[in-house]
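Student: Following this line, the structures themselves.
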Structure I
Amino acid sequence: MENLVVATNAVIPFMVYILLGAVSKKLSLVKEDFLKELNGVVFKVFFPFIMFNNLYDVDFGKLKGAGYVGFAVVATLILIMLSFALVPFFEKDNRRKGVITQAIFRSNSVLYAIPLAESVFGAEGATMASIVVAFVVPIYNIASVAILEYYRGGKVSFGKLFVNILKNPLIIGAIAGVLFNLLPVTMPQCLVLPVGELNSMATPLSLFVLGGSLHISDIRKNAVPIAAGTILKLEMVPALLCFIMAKMELRGSEFFVVFCMFATPVAAASYPMAQSMDADADLAGEYVVITTVLSIATIFFWILILRGLSLI
């Protein structure tokens, strides 16, 4: 029951934001055009602050001996490459290829991995998860930008692709975060609050827009790719990862923190990014909603299984 409460508490806030957006649209409080414009603002203005905060706050000194961080980074890179290579075999539409690819590897780790790790392993788990998130989330975003940009323009030169990636708001936020982290100065206290508030606003606004933009009929139309992507995201990839980590004799908090990076729902940021980069935003939003709802059950059962096997 405790595990179910943890999983439910992690998911319900997301559903509230999505439902609020859907109800607002149903009551004609917001229009489709307004939501599309707001989505662009969220992507270009608010999401960069998530990247900035993740990299500005990370303590690089805590990485000594943290082999689980390296494992998470390597596993993420391998999963990205495998997804990118395999998706074109069963999907021919470029606008959907990038969406399906990022749905497989991109987790909502910022808002799931940290609270889940804290609920199971306390403050130590939260700290460990924060360090992993700081390294893996930038990889998510860089890879997603590169993949969506590639499919948006077809075959483009590496130079043009690299420039477009650097111009992406998320990448700009990441670069700024690293620079401020490395500089021998501390952010003035008068800026800490607004930066933190802007960071906190990004996900609720994104999910509000998603709820107002969601079309139920499209979920039925996209049933096959949604089912395939969801099974891979919440079941097959975590199962393979757990098998590998068990063979490597990872246990306890290290095992669970890495697990959380791969078994949590599709990142909410994938929806505004898909819409802003001319990909199939409807499909991206459906992945976010479906995996968020189903994760209540899957995370609960994963925790039970892992504890039963004495892996955590």
Structure II
Amino acid sequence: MSLGEFELIDRLLRPLAAGFPGALALRDDAALVDVPPERQLVVAKDALVAGVHFLPEDPADLVAGKLLRVNLSDLAAMGAEPLAYLTVIGRPPQLSEAWLEAFVRGLERDQAMFGLHLIGGDTVSTTGPAFFSLTILGLVNRSTALRRDGARPGDLVCVSGTLGDAAMGLRILRGLAAPEDLAMPLIERYRTPQPRVELGKALRGVATAAIDISDGLLADLVHVLEASGVGARIEASALPLSPATRALPGARSCALCGGDDYELLFTVPVERAPVLSTLSRKLQLPLTVIGRTHLEPGLEVVDERGQPVTLERLGWRHF
């Protein structure tokens, strides 16, 4: 007998709720979540669709991990601590029981790694591609959450990690020729994002604004600039590129406009710049200044000679 809806919940999903009393063992239609009075609940939601956010041949456990990690990245961008999550599984007829089992193993592995539990959701059938939606809950001390609207003129524009790796990894999966020693780390960056949760928490009280890079550096920077009412000048030569991405064609385009990096983009007042070196050493994570904000609205990207970089697009858009 194939794995039915309630068998899927009983056998595969219910164990993921163990350890969170308010999940009520997934036997009720909702969960109970206590929030201390000095804390705020942070809620985010992202979805993955086969053929859009992941390739149909991607391993099931990595798809599950990516689903959880891209949502964790939204918490990181607000400086929140992970608490729990709810998920929706949209299952087409061709999605096998073995695939679902591997998917749940991926959730189990990553929820243990990041310290949170499943507390509810839904399972549905679909005649379209497989899709997975996840709503994540986090906690942050009241009035300390990082937001997009706090950047001020003269702030440093900073990023974590390296940029363009995931976009280059996707190009390789779609046919770009690359030596295996370069290809595999880039494909891993695409399939397995690293949400910067610890960095997000450390930036509370340091950064004036923050966002995670999901649709591309420039596209997400524009969200911060518009929300904050400022402009920015970005130095393309300052973009942090990994050796693997730098060795392949289109590296700068991937870094500026490619999606799926899930690094943090944030602004910091100049007087707080020394904190960046301390955080970088503590977290063993590169933090790079790539530009500055200014009073006049708009975004300018310049090359190493100070000449404007021509951009065909800012990043990924669904519509």
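Since every read-out is calculated from the coordinates, none of them should be taken as a lab result. What you see is a predicted model, and the numbers here were worked out from it, not measured in a lab. Cβ atoms are built from the backbone, for glycine too; each structure is taken alone.
Student: Which structure, out of I, II, was helix-only ellipticity at 222 nm (-39500 (n - 2.57) for each DSSP H run of 4 or more, over all residues; to 500) derived from, given a value of -26000?
Tutor: Corresponding structure: I.
Student: For structures I, II, which has the highest computed value of mean count of other Cβ atoms within 10 Å over residues 87-94?
Tutor: Between I, II, the highest calculated value is found for II.
Student: Sticking with this one: In terms of relative contact order in percent (Cα under 8 Å, 6 or more apart), which of structures I, II is highest?
Tutor: I
Student: While we're on this one: Tell me which of I, II gives 20, 18, 12 when you compute semi-axes √(5λ) of the Cα gyration tensor in Å, for residues 191-246 alone.
Tutor: Label of the originating structure: II.
Student: Additional query: Of the structures labelled I, II, one was used to calculate percent of Cα pairs over 13 Å apart, for residues 135-174 alone, giving 75. Name it.
Tutor: Computing percent of Cα pairs over 13 Å apart, for residues 135-174 alone on every structure in I, II gives 75 only for II.
Student: I, II: which one has percent of Cα pairs over 33 Å apart, as calculated, at 28?
Tutor: The read-out was computed on structure II.
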